[in-house]
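There are structures below to look over.
What follows draws every value from the coordinates through simple rules; no lab data is involved. A quick note: this is a predicted structure, and the numbers were derived from the prediction, not measured. Cβ atoms are built from the backbone, for glycine too; each structure is taken alone.
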Structure P
Amino acid sequence: MSPFYPWFLFLHIAAALWLAAGVFASAVVNVQGKRSTVAAERIMAARLLWRLHVIYTLPGLLVAGFLGFYLVAAGGFRFGETWVLAAAALYLLMFLSTLFVVTPGLARQRSAASRQAVTTSEGATAAPVAFEKVPGIFTHVNALVVLLLVCLMAVKP
C-alpha cells in the first residue's frame, strides 16, 4: 500500500462530501423552485441549480469517482468483489445520468432563466421559467445513489 493512501482516502471522502452537498442541495432547490409562483424566485432557483451543479456536483463526481477507482486498486481490493462491482455500477449510473441528462437539462433551464431575466428587466412579462421534470427526477435518483454508495463504502459487504 502506498504511503499516500491515507491522503487519497481523505481526498476521496472530502470529494464525496462535496458531491453529496451538491446533490442534496440541488434536490431541495429544485423542489422549491418548482413550487414558487414568483418569476424572480424561479429565475434565482434555476441559476442556483446551475451553480450548485458546476461548483459542487460535477467536481465532486469526477474527483470522488476517479479517486475511488484508484483506492480500490491501491487498497488491495479486487474489482471482482460484489460490493466493488455494485459501487462501480451505481457510480456509472450516476455519472452517465449527470453528464447526459442533468447537465443539459440544467443548462436549458439556466438559459431560459437568463432570457426571462432580460425580458423582465425590460418591463415585459413572460411565462415563468419551466423546470424540466427529468433532470429533477434524476437529481433525486442521484441522491439515492449517493446514499447507497455511502452504505457500500461503509459496510463493504
Structure Q
Amino acid sequence: MAKLEDIDKLGFYREEIKFEFSLLAQRSVMLVTCQSFLVVPLAILHTAANFRAVHVLVYIVAALGIFVALVLRRPLNAAHRTINKWLLKQRVLLKNNEELADIKIDRDAIPGVDEDLKRDRDHIMSLAFSRHGPWAFCVFWIAAVLWSTIRVVWGF
C-alpha cells in the first residue's frame, strides 16, 4: 500500500489543479464577457447614419478592447504556469511511486511528460482558448479599426 503521505500529496495536487482550472475558467469568462460588452457599442456605432461623426468613438472602443485583452492575458498566463507546476509535481509523484500506478491515466504515462508538458497534446489543447483568446480579440479589434478607417476614407 502507498504511504499515506503520498496519497495525501496526490489529493492536494489534484485539488490545486482543479482550483486553478476553476480560476482559469472564471478569467476566460471575464475576458469573453468584457469583450462582448465592447462589441455591442462597436456594432451600434457602425450603424450610425453619419459614420464620420462617430468614428473616433470606434477607435476608443477598439483601444479599450485591446487594453482589456492584454490586461487579462497576464492572469490567464499566471493560471497556466500554476496549473503546469502542480501537474508536473503530480506526474513526478505518480512516476516515482509504483504503488500509485493504478491511479495513473494514459496521459501520465507519456514518456518525458513529467519533465515537459509540451508532449501532452491534450493538456495543451485544453489551454488553447485561454492562451490564444486574448490575441484573437486583439486581432479582431485591429481589424475593426482597419475597417472603420476604410469606411471613413472611402465614405461608405
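Here are some notes:
- Structure from which -26500 was derived, helix-only ellipticity at 222 nm (-39500 (n - 2.57) for each DSSP H run of 4 or more, over all residues; to 500), options P, Q: P
- With log10 I(q)/I(0) by the Debye sum over Cα atoms at q = 0.13, 0.16, 0.21 Å⁻¹ derived as -0.70, -0.87, -1.21, matching label from P, Q: Q
- Answer label among P, Q for the case where Cα Rg over 2.2 N^0.38 Å, for residues 48-95 alone, calculated from the coordinates, equals 1.34: P
- Structure with the greatest value (metric FRET efficiency 1/(1 + (r/R0)^6) of positions 72 and 136 (r between Cβ atoms, R0 = 25 Å, to 0.05), set P, Q): Q
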